1. Comparing structures 1, 2 by FRET efficiency 1/(1 + (r/R0)^6) of positions 158 and 206 (r between Cβ atoms, R0 = 25 Å, to 0.05), which one has the largest value?
2. Quick one: semi-axes √(5λ) of the Cα gyration tensor in Å, for residues 78-125 alone came out at 31, 9, 5 when computed from one of 1, 2, so which one is it?
Structure 1
Amino acid sequence: MTKTALVTGGNKGIGFEIAKNLLINGYNVVIGARDVTRGNKAVDDLSKYGDVALQILDVSNVSKINEVANKISHNYPELALLVNNAGIPGDMQKSAWEFTVKELQETYTTDFLGAYELSRSLLPTIEKNQGTIFSMTIPIEPNNFFHPFAYLSAKAPLNIMTKTWGLEFKEQNKPVEIFALMPGGVTTDLNNHMDAPGFKTAEEAGRLVVDLITDNTDRSGKVVNFDGTVAEYV
């Protein structure tokens, strides 16, 4: 049976490239997007690679996620892969103490709570299909070169979720893999298409993600670097 994947934020950037490479690898893909016009454009562009459909999904609207997830599980009972890609960085230029609580809540909701609720809601279907939950993430240890406070604060719990769920899946013998990837610097609209030595294109990042998802290596409970090594926060 052909596997089906849901890619949130799959209408552009890294998400679009992940969807494209999953299609090339034989998956059917459901694009999760907030905007109908941009979502349909992505589906049209991706249709030459395989079977792709659109699901309107706003991960920042947590109260609606369970309802949408139930619809996805009903329409795609073979769903075996969730890619938590949608996210926002918050203001990457503000000092850490300048954020309002509302700004932090917006980033936290989109980057963590939305991914959490979608993963939780789709878990029974993914478990039934012995599938995978994958999340895009970032290093959460601030350094002199990278310390966007809202973004770090929102992604830290996603990394904890990955590690804790992976541990408990193994304790309870759930046939589900969960892992997250820190792809390194990638030129996207999240960083105003910043380019610097060592930065990847969205195309390169998308291929990297799908290579890791499909290489039959068990990374459950791990947050990994772009080279596949386990991230250490030291």
Structure 2
Amino acid sequence: MSKVALVTGGSRGIGAAISLALKNAGYTVAANYAGNDEAAQKFTAETGIKTYKWSVADYDACAEGIARVEAELGPVAVLVNNAGITRDSMFHKMTREQWKEVIDTNLSGLFNMTHPVWSGMRDRKFGRIINISSINGQKGQAGQANYSAAKAGDLGFTKALAQEGARAGITVNAICPGYIGTEMVRAIDEKVLNERIIPQIPVGRLGEPEEIARCVVFLASDDAGFITGSTITANGGQYFT
């Protein structure tokens, strides 16, 4: 019986690439999504991967959704915390709502999703938690005080939880993508993309979602059993840590 992998924000963009890569690696995959029913239905039709709708910002919804996944597919062995939102604004204009929405999803969402699966992983003496942070959680970004704070918090969460999980056979790692060629990024004005963003990337191009997905597949594998509390920085050389 294949291991079950649950990917939040798993039906679009980087999350969709992660879901498909894990399926191709032999996992039984559940893809969570928050609101785009049409995209989720299309993703399931094209890939055969089941999708489940709930907001990672809601702890009770996460607990209920995870229970549904485990009842239908089996215990979650791999959790990929990928779901994220942006509410960009320069700080002097940022509202409390913009701050709270991003923190609730991008940081508290990790607690809300990981907490319900943690005890089961400890009991089974196996688990893989993979948190998708961001280059902007490492270096910061103007107009993204909320997003950068949340993504930096994801890295602290990763390092602390890795120490707790190690003796229980649970690894906890993070990936910090740079600019990846998702639909959202490619929608940026071509002049801005070519003159301001890509010149900052030493390899001279955007990353591809599949390149992040391959990092996830590795961290989920038995080959990565000695790696925990680590961050893979996948940004084409744009920022070094």
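Values quoted throughout were computed directly from the atomic coordinates according to the rules given, and no laboratory measurement underlies them. Predicted model only: the values in this text are computed from it and were never measured. Cβ atoms are built from the backbone, for glycine too; each structure is taken alone.
1. Working: 1: 0.80; 2: 0.50.
The structure with the largest value is 1.
2. Computed on structure 2.
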